[in-house]
Structure I
Amino acid sequence: MEIIAPQLRGILTFPGFANDEDWYVFLFTATDFTGTLKECEEGELAWVDKTKLNELPMHDGDYLFLQWMQEHDGVFSGKFIYKDGEFTGEHNLIKY
């Protein structure tokens, strides 16, 4: 599968997220694609209507950046702090 005309929406950092590793996430959106979804090691892939995203099991911070994506048309960056696998609630957002 290949997405067509992906748009960068966000850059997220998760310092010390897992095993004291810093995670960096680049968020893209797209409205068109070619091909079909393929199996991968990360789990079962499926297209999900954006109105149903909050019904999926996610880390607590994920709900925040998904809300930001819906409320803001441009690019943003954010930092989310987790300690021992739990979201501390500490985060920041910079809109560009």
Structure II
Amino acid sequence: MNWPAAFLLTAAIELPIVAAAAGRPLRARAAADSLAANLLTHPLAWYLYAADLLPWTVIEIGVTGVELLVYRLVTRLPWARAALATVLANGITAALSFVV
């Protein structure tokens, strides 16, 4: 799979998960911030993995950490909800990466 296809698939999966986890008042904002967070993390993660510079698990932990901070500091979700959104979204896309 090439990067654009992988990014679109990731965004299609993660945006609705993050929006749902954010709750009604912040759904649209969370979806937009999720897209921005993925635009920030996905290309770097793709490069690091393709170049075999870091183990996949380290890359995923880093991506999850950055996105957690985006959802907490930019979207202004409470820590628990930001963590829920991040772990669900990244956990599901990480699991699906073994299938696709």
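Computed values, structure above
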read-out: For -4000 (helix-only ellipticity at 222 nm (-39500 (n - 2.57) for each DSSP H run of 4 or more, over all residues; to 500), calculated) the corresponding structure among I, II; value: I
read-out: Comparison of I, II by FRET efficiency 1/(1 + (r/R0)^6) of positions 25 and 41 (r between Cβ atoms, R0 = 30 Å, to 0.05) - largest value held by; value: I
read-out: Which entry (I, II) yields the derived value 2.0 for distance in nm of label points 7 Å out along Cα→Cβ at positions 17 and 65; value: II
read-out: Structures I, II, by Cα Rg over 2.2 N^0.38 Å: label with the highest value; value: I
read-out: Among I, II, structure where FRET efficiency 1/(1 + (r/R0)^6) of positions 57 and 73 (r between Cβ atoms, R0 = 25 Å, to 0.05) as derived comes to 0.35; value: I
read-out: Distance in nm of label points 7 Å out along Cα→Cβ at positions 1 and 81 - structure with the largest value, from I, II; value: I
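Laboratory data are not the source of any read-out in this text; all were calculated from the coordinates shown. The structure presented is a predicted model; accordingly, all values stated were derived computationally and were not measured. Cβ atoms are built from the backbone, for glycine too; each structure is taken alone.
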